[in-house]
Every structure is written in structure tokens, then in C-alpha cells.
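Some structures are shown below for you to check.
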Structure P
Amino acid sequence: MAHYLVTGGAGFIGSNLAHSLVARGERVRVLDNFSTGRDGNLAPLAGRIEIVRGDIRSEDDVRRAVEGVDYVLHQAALPSVQRSVEDPIESDRVNVLGTLHVLQAAREAKVKRVVFAASSAAYGETPTLPKVESMAPDPLSPYAVTKLAGESYCKVFHINYGLETVALRYFNVFGPRQDPKSQYAAVIPNFVTAALRGEAPTIYGDGEQSRDFCYIDNCVEANLKACTAPDAAGKMFNVACGERTTLLDVIAALGEITGRAITPRHLPARSGDIKHSLADMDRARAILGYTGAVTFAEGLRRTVAWYREIQA
């Protein structure tokens, strides 16, 4: 039985990781300040995980959380592109300085490996598709810059200190426990909950922008395999499905699943948003043994079923 720390473990991805680890019989500790994470995400795990209420901006909190663990799954972040445009300083404090605290504490505690939640936003708007890990980054938002900086810190901690690190560039992860109520919420929970209420989902731009949507189970798979894959340390990997879907296609798929005619309302495109995104998955498959088995269509069906259940 290994001991895992999940930073941001009360959030969307972090809580799904915690649930999966507990199901595997692992020891789990969560570090979260609950600014965006929710107690309800962890309520079913009461008594089976340890919760440290703390902040990755605090060195003391991070050292306390890292002590005695084997692996760190570092998910804590301010995740919104729009939020970073509005407040780049706070994004830097959390996503860069917070990550540096996690890496330093993991180094001091002799953690076996740190897996970092990086972002496909690092690629920017380069026209070449799919995005391959060897491409030069071109971040377009403060959020993308902070995630690229965290990724770079992971690499140099591996090179300079021997700390094993793996960075995972997430492509539009979606699924159960994703918060639709935040003003910075991702498109899938916004679209799904609006559709279930019979309301018009909001699209920023023309809706022809495309994304490589990645169901949460695939993201969990990548994280857990990244902890122990023999040749992964010091490297960065895409995490997605390798298929591209436009926002208008998402609306159409939701219409089929819910049996409702859905007409979105359009607002102007937002600064920092990327037009098209698609991942090359060869490196993750070859080195991590990643499968990404849940397709977008199946993931969307599961997501709608989950939101229907919690609304009921």
C-alpha cells in the first residue's frame, strides 16, 4: 500500500483521484484550502482519507502535507484562463510559487515522484495539429504561462536535485464533480446543466472552436500510471483522447442525449481562448501505457447521467 498526497484534492480532478486511490486500497491524504474545492466531493470518503486544510502558498502547510508520503499528485491551482487575465498576480502566486513549494517540500521529504497537472494551454495558437510534446510552447494567457513555468520547475528539479517528476498536459478534462456554478466554469458542465434545465447554453464566439475533450477517468488513469512508469521521470505528456470536437458538436450531442432541441446563445469570444486543440497521444501511450479508453461520446453520456442524478 502506497501513501499518496493529492493537492487540491477537494476539487474536480483531485477528488476523482482521491476516490480512485481509495478504491484501489491506497492511503490518501488531501491538501486543500477549500477556496474552490468542495467538502461534498470528499464526503463519501469520510474516515478513509486524511484531510489537511492548508494552502500551497504556505511553505509550512505544504511541508506538513508532504511528510511521509510516497507520491504527490499536484492538482491544486487557479485553473481559469479568464481569471488569470483578470488577476495575473494571484495566478502566479498559486500556480508558480505554490508549485515551487510542493517541489521543494517533496525534495526535502524524499518523495518518490511528483506528478504535476500541466496544461495544453502551453501550446498556444500554433496552427499545427495535433499538438506534439516536442513543439515549442507559445502561451497566450497568464494561466498558460504559470502552468508552463510549473512544468519547467518540475524538469529542473529532476535535473538538478534528482527528484522524479512527471508533467501531464491536460486537454479540457470533464466529468462528474466538475463545478458548473463558478463564473469560470468549463464549457461541459455549463452546457450540460443548462441543457438539463431547458436553458440556452452560452458559447463565447461562433462555436466552431474545437477541443480535445478528455473524460475524467482518462485523466485519473494518466496520473496513476505516471506515478510508476519506469521511463517517465523528467518528462511531459499530453493527456487527452486524440479526437477533436467543436462546441457546436457538443451542443448537438447533448441534444441527442437529452432528447431536447438546444439552441445556444452566442457572446463575443474571450481574450486568451484558443481556437483549436488536438493532442498527439503517441508518447503517453508508449511510455506511460496510457489508453484513454473512454471516448468523448461515452464520457458525455456518463456526465449527463451524473448531473441528472445530483439534480434529482
Structure Q
Amino acid sequence: MQKLFRRGERVKHATKTEWGIGEVLTNEAGGKVSVFFEDVGPKEFDLEFAKFLRLEGVDGESDYLTALVTHHHAEAAKPVLAGVQKKPRFLSFSEAVKNFLGFFPCGFSDPAYLAAKGERKYKFDAHLLMIDLLGEAMFCSLLRQNDFKEVLDRVKRVINKTNLISPYEKIGFSNGVASEVNQKLFAESLYDLLYGTDGLQSRFERYATMLSLIGVAKWPIATYFPFIAFPNTQIFLKPVVTQNAANVLNQEINYRPELNWLSYSQVLVLAERIRKELLKDGREMLIPRDMIDVQSFIWIIAPGYFL
């Protein structure tokens, strides 16, 4: 007989793997359990119908999920007046900016923000590494030599330059590109996504289809490389924090856990709107250099962020 699920255990849904890592919120009771997932937030399940796999060690590591769950528990613990239903607190954009400046008082010019362990440098360093290892000419040359394994080795070096992809997602990605066939599929599709001549929608949809075929169709994997390669125009999508930013601006992004162009195109619109709102503020320290600053702002104003 399987032991009961306990609060704090890390799990994944047996069929909804696109939801990412989950953490059990309360001890299993009456055949029901509540789980907070990286990509879709808190959900309650009847274990007669929903099945979960426990994650051990590095498979269950996610600082991102830890921060989200910590905030969730803190909000749940706040007292509620009798007869008053607790509602999610609305955060205005000006309040979001205030929260951001609470962590980095000098905004995007703050020494802590720009430090080696801050929010910007390691992402920009990953961009420089991406251009060096997989710029268009170099990438094309590797494909012509059919050196798909070298492409994947370089891809993994770029992934490991940041903490944007969780250990669990890295393991899933490595498994997905383990075979020579899948290495070829991924390498050619990534080149097409980054340097193809079709419109972005067509290239993104082909890339998303390929990720589904090799079993790694997750938003962070789908958006990481465009963001790192082209930080002036592309954005990285971490679902829960991105949805939080959309709520701050009261903007619909049509989010779905499954990869789709509509959601990503709306997140691009959201990112551009955030950039414009920050420019509208008028303070020089809040002028974003690129989407690295916009993505960092989205992450920092999310519930549970900590230095």
C-alpha cells in the first residue's frame, strides 16, 4: 500500500507533466490532497482519479517553487474577519514598482542588481555565451558538419549559465535529447527558431511541435533560447510569475500550460507594455535596457521573491 502524501513532499502529476514540479500543501486526508505546481499554482485532487509520482533529491529541487509555496502559506495564515471571504489582494503597477525598489532602491542601476549574484549579470553573460557558442554562423557550420552532439553540448553550457531552467527541467531536457535522432531534431529546430526566415509564429509553432515529440514541451524550455539569444525583443516565460505580472496590469494573456503561439504572443505584448509603463514612470533608474530587465522586474515583483 502506498504511503500517504505528506506536506512538503515534491511530486509531479503522472499525466500533466507540463505543470512542472509540485509541492504537497497539506497532509493527505480522506483520499484528497492539495498540491502547488510551478506552472499552474495550487490545486486540490481526489487520489482516486489523480496520480502522482514522488520526486527525490535533485529531481525535486526548485527554489522558484519554494518561494511560491512559502508565499502561499504566508497568505493562507493571515487572519480573516468573520463573514468576510478572503480575496487575492490586487497589486497596482505603482505598488509593484515600490516592491521592486524595496529590493533594489536604485532600480536597474542598483549595485546589488548589477552584482555577480544579482538579477542581471548572469543572464547577460548567458547571452554573450550564446552568441559566442551558437551565433548564426557558428550554429550553421555545426549543422553542416552534422555535429548535432556538439550543438547539444553547447546548448547545455548556455542552460547551465543561469538558474532559469530548474534542475528537474534540465534532467527532463537531457533525457529528451539523449538519442542521436532527437539531437538532430532539436538542433535543426532550434536553428530554425532562432535564425529561420519565416515569421516568428511559424517558427515557434514548429519548435513547440518538436519539443512535444521529444517529450520536453515546457514553457521555460520553449522560451529560454529566444530570450537569451535576442534579449532586446524576446521574453522568458515562467508561468506563475508571468501570470502575476499580467494580473498586476489587468491584462489577459490567454495562458495555457500547453505550448501555443497565442499565449506566447500575448506574453510578448505584456512584456512590451511593462517596458512602456516603466518608461512612463520617468525615473532614469527604471528605464529597462532590454527584456532582461523586464523579465527581472516580472520575477522580482512576484509573490515570494527574496534576495
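Each reported figure results from applying straightforward, stated rules to the coordinates on display, with no laboratory input. The structure presented is a predicted model; accordingly, all values stated were derived computationally and were not measured. Cβ atoms are built from the backbone, for glycine too; each structure is taken alone.
Each of the structures P, Q was assessed by mean count of other Cβ atoms within 10 Å over residues 117-124; the largest value belongs to P. A value of 20.6 was derived for mean count of other Cβ atoms within 10 Å over residues 21-28; which structure in P, Q was it taken from? Going label by label, the one that fits is Q.
Of the structures P, Q, report the one carrying the highest value of mean count of other Cβ atoms within 10 Å over residues 269-276.
Comparing P, Q by mean count of other Cβ atoms within 10 Å over residues 269-276, the maximum is at Q.
Comparing mean projected area of the Cα convex hull in nm², for residues 165-252 alone across structures P, Q, the highest figure comes from P.
One of P, Q was used to compute volume of the Cα convex hull per residue in Å³, for residues 53-100 alone, and the answer was 141. Which one was it? It must be structure Q, since only it matches.
When helix-only ellipticity at 222 nm (-39500 (n - 2.57) for each DSSP H run of 4 or more, over all residues; to 500) is computed across structures P, Q, the figure -11000 traces back to P.
Largest in Cα Rg over 2.2 N^0.38 Å among the labelled structures P, Q is structure Q.
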